[in-house]
Structure 1
Amino acid sequence: MQRIISGGDIVTMNSRREVLVGGSIVVDDDIIAAVGSTSQLREQFPQAEVFDATDCVVTPGMVDAHQHLTGDPLVRSCIPDLLPPGASIFEWSVPLHGAHGPVDDEIAGALSAVEALTSGVTTVVEAGTVAHADRVAKSLNDVGLRATIGVWGWDIEHGPFTAPTQEVLDRQRAVVELFPAGGLVEGWVTLVGHDLASDALLAGAADLARELGTGMTMHLSPTSSDPERYLERSGRRPVEHLSDLGVLGRHLLIGHGVWLDDSEVELILATETAIAYCPWAYLRLGQGVFANSRHAEIAERGGRIALGCDATNASDAIDILRTAAVASGIARDARLDPTRFGAHQVFELATISGAEAIGMGDRIGSIEVGKQADIVIHRTDTPGWTPRGEIGLQLVWGTDGRSVRDVFVAGRHVVSGGRVISIDIDALAAAAADHQRSLLERAGITVPRPWPYVDAH
C-alpha cells in the first residue's frame, strides 16, 4: 500500500542534512518512494492514504549498535549499582543467562523491542548473549524491530552455553544461514569477546563473517582488564592482538573500545573497524570513560562510531537520544572544549553514521528515496519542545525518546500514540513479571533491598 506521512518537519539526514519544513514522505510498502513538498506529493499520489504529521518532527529511525536483548530485561533495576568491578557480570548476569530458558528469551526479546521502538530506536545490534536465537527472532519480528542476532560465542572452560571452538563456529554459521541478510532480523557472528576466546575462535569467527558476507561483533576493552590480560597473554594490547590474527576490518563492530592507546586507535582507523559506544554503561559501572574515551576523536577523524545502550542493568534505558546527549557531554567536558562534538554530530551517530558503522548505511539511517521506511514521528506539544527551537539542539539536548508518538519500521506502523500496537503489551507485562520471579529463583538470586519495604495495604 501507499501512504503519505504528511506535513511534518522532516530531518532527512541526507548528504546535505536538509530539514524539510512541513514536508511529506511517500511510503510504498516497505520503501520510501518520494520525499518532498507536501502539496506536490499529495497531487502526485492522490490515492495514497494520508497519515498526518502536522506540527511534528519526523526523523529516521535510530540505531542502537550494542544491546543485550536477553538476561537483563527480565531483572530490570535488580542488579545493585554498588558492586566491585566484574561482579555485576559474573555474579549476576552470567548466572541469570545460564538460567534462561526459551520462553524467557522470547519474553525478554519482546520487552527489549517494545522499549526500543517506543523511544524511536528501529534497529538494534544484539550484543552476543542469546541462547535461543529462534525464539528471540520470533519476538522481534512479532513486535516489528529491525535487528541483527547471534548466539553465545565463547570457548572458555566454564560458562553458560560455552563449547569447543568448532562447535561455537558451527552454531554461528547456523544462525547466519537461518536469518540471511535482507530480512527484518538477520544473523551475525557474535562472540562474547574480552579475553574469553581462543585465538582459533577469534580468527575463525572473522573468517566466517567474511565468508558469509555478514557482520561480526564482540566486546573489547570497556575497562583496563582486557588490556592487562592480553598483555599477559600475548605481550600485545587487545586491538594489536586482533590485528595480528587478521580479525580487524569493516565486518567487525567492537562493543565498547574505551581503553585504547594511540597504536590501537590508529589500527581502528586504518582497518575501518567500527565501535559501538555505550557511555551510560561506563558511567553507571565506573569504568573510566571520561579519562580514557577516544570515541569522539575517532569519529572526528572519520572513524566508524555508533551509539549503544548496552543492557538494562548498565545503561538501564534503551534511549539513543539520551545516549547521544551524554556522549556529547563527555567529549566536551573531558577536554574542557565546548566547541567540539555537538548535538548535530552525535545525532549523526544515532542515525546515518550509526547505520554506516553497522554496515546498513545503504538501507537505513536517513529519509531518502529507495531506503527502508524506518520513520519516527516526534510530538512537539510536550514541555521539551515548547517553544520550538533549533531542531538538532532540541532533539539531543532538549528532549529524549519520551516524545516519540508514532514509529514505522519497513513501512509497518508499530507505535501509535507512544504505545506499541503490534502485540498485546499488557499481556507481555504480566508474563514478564511472572518470569522475573521464576528466573530469579532458578538462578538462586535474591535481590537486596537497601531501603525497608513495609506492607502498608
Structure 2
Amino acid sequence: MVNFFKKEKYLIFLIFFSLIFSIFKINNDINKFDKYFIYKDGESFHAIIRSPPEMKIWERAAEVKKEFDLKNPHPYEYRHHFLPPKILGFFGKITKMKFYDDESEKIYSSGNKFIYFIFQTLLYFSSVIFLYLKLKKNKINRFIALTCIFFLLIEPTINQFQSTILAETIFFSLILFIFSFLIDLPKNNYFYFFYGLLIGTCYLQRSVALFLVLVPIVYIIFTYKKNSILKVTNLIIAFSLILIILGFVNFKRSQVFYVLPTQTIDTPYTYFVGKDEKEIENIKIENNLNTKIESDNITFHKEKRKIAIRKIKDDKIKYFMLFIKKSLHATLLNPIEVRNVRIEGKNYYKSELHKKWVPYRILYSSLIYLIIILGFWFSIKNKLMIPNLFALLGLSIFIASGWVGYTRYWVPSFLCLSMYFSYGFFVLNDSIKKGLKKYL
C-alpha cells in the first residue's frame, strides 16, 4: 500500500485536489442557486429545478419516494428519462430527502441536494479511477494516462453537471465504465452477459446510448474472431433483455410495445425540421387522435416523424446544410452553460449574457480542439487502438443526438475525446521540450 501511494502520488494528489474543488463548487452552487429566482416579467423559477426535464425528474422522483410499485415501475408515458427519477427517488427514500416545501403548490424544497450531488460525483470519480487502472494495465504512458484523468476531473464543460439533477454525471460514469471494460476484455464468456446489462443500464439512463452497443460488438468480434460468437451472443441477449423488459413495462401500461422515449420518436420533427402548429392539428384530425391517450399519442409522434422524414427526402440539400449547422453549433463548448442558465432562466439563449460569452467559448473551444486534433493525428499516424475506440463510442452517441444542436447533447461525445486530448497534450509537451533544447 505504501509503495502504491509513492508510485501513484500524482494520481492521488490529482484526485484529492479535484474532489476538494468539486465539493467546494457543489456547495457554492447550492448556496447560490438552490432557491427561487424571479424573471424580469415577474414569473418565479427554481434555479436548480428550472427546465422541463429537471422538473419532470424531480417530480417523478418525489412519486418514487412516496410510492413505488414494482408491478408498474413506470406508471406514465415513457417521454424522457427512465432511470434518473428512480435513482433520485430511491436516494431520497434512503436519505429521507424532502422534495417539496409545499407539495400542494408544487414549491420545490431547497438546501437539501448536497448529498445527492456528492453521491453522483463520487460515482464519477470511481469510474475515472477505474479507467486509470485499466489504462495502466494496457501499458499506456503514465503522462498520457494522468493527462486523461486530469482532463476528465477538471474540464468544466463535463464537470459542471455535478450539481444538477439531470444525472448527466451518472451517465458519464457509465460510459467510462463501459470503455474501461472494453479495453480489457476478459476471456470468460459469462462476463459479457454482465457487460450487456451494463450497456442496457446506460441506455435506460440516457436513450442516446442506443447505438453505443454496436462498438463493443464489433470490437469483440475483431478481437476474438471465431471465439467471439458466445461472447457477442451473451452481450446481445443481456442488452435485449433490458429492452424487452422496458418494452413490456410500456406495453402493460399503454398496450403498445415500444422502447424509444416518445420524445426521441418525434425528435426529427420537433428539433430538426421544426414544428408547424397547423400541421400538428391536421395530424390529430386526420388520424382521429386523442393525445391524452398514450397509444394515440405514440401514433401522433410517429406521424410527425414520418412528415419529418418526407420533408428531409424532398429537400436533401437544405436539411444536410441544417445538419452541418446544428452539429457545429452543438460542438461549440459551453463550460458555463449550467451557471448562466440558472442566472437568466428561460431567457438565457436570447440574453446579452449568452452573447457576451460566445467569443470566450470560441477561444476556449479552439484551444481544446487544437490539442484534440493533434492527438487524433498522432493516434492515426501510430495506429493506436484505445483513443480511436473511445472516439467511436462518442460517435455512436453523437449519431443519436448530436445533430439536434444542443451543446449539452454533445458533452458525452466530447468526454470520449479525452484520450485524443491526452495524446495531443503529450505531442505538444514533447514538441516544446525538443524546441527548448535547441536554445539551451
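Values quoted throughout were computed directly from the atomic coordinates according to the rules given, and no laboratory measurement underlies them. Just so it is clear, the model here is predicted, and its values are computed rather than measured. Cβ atoms are built from the backbone, for glycine too; each structure is taken alone.
Quick one: Rg and Dmax of the Cα atoms in Å came out at 23.0, 80 when computed from one of 1, 2, so which one is it? Source structure for this number: 2. Here distance in nm of label points 7 Å out along Cα→Cβ at positions 201 and 249 was derived from just one of the structures 1, 2, and that gives 1.4; the source is 2.
Set 1, 2, criterion distance in nm of label points 7 Å out along Cα→Cβ at positions 25 and 321: the highest-scoring structure is 2.
I have -22500 for helix-only ellipticity at 222 nm (-39500 (n - 2.57) for each DSSP H run of 4 or more, over all residues; to 500), calculated from one of the structures 1, 2. Which structure is it? The read-out was computed on structure 2.
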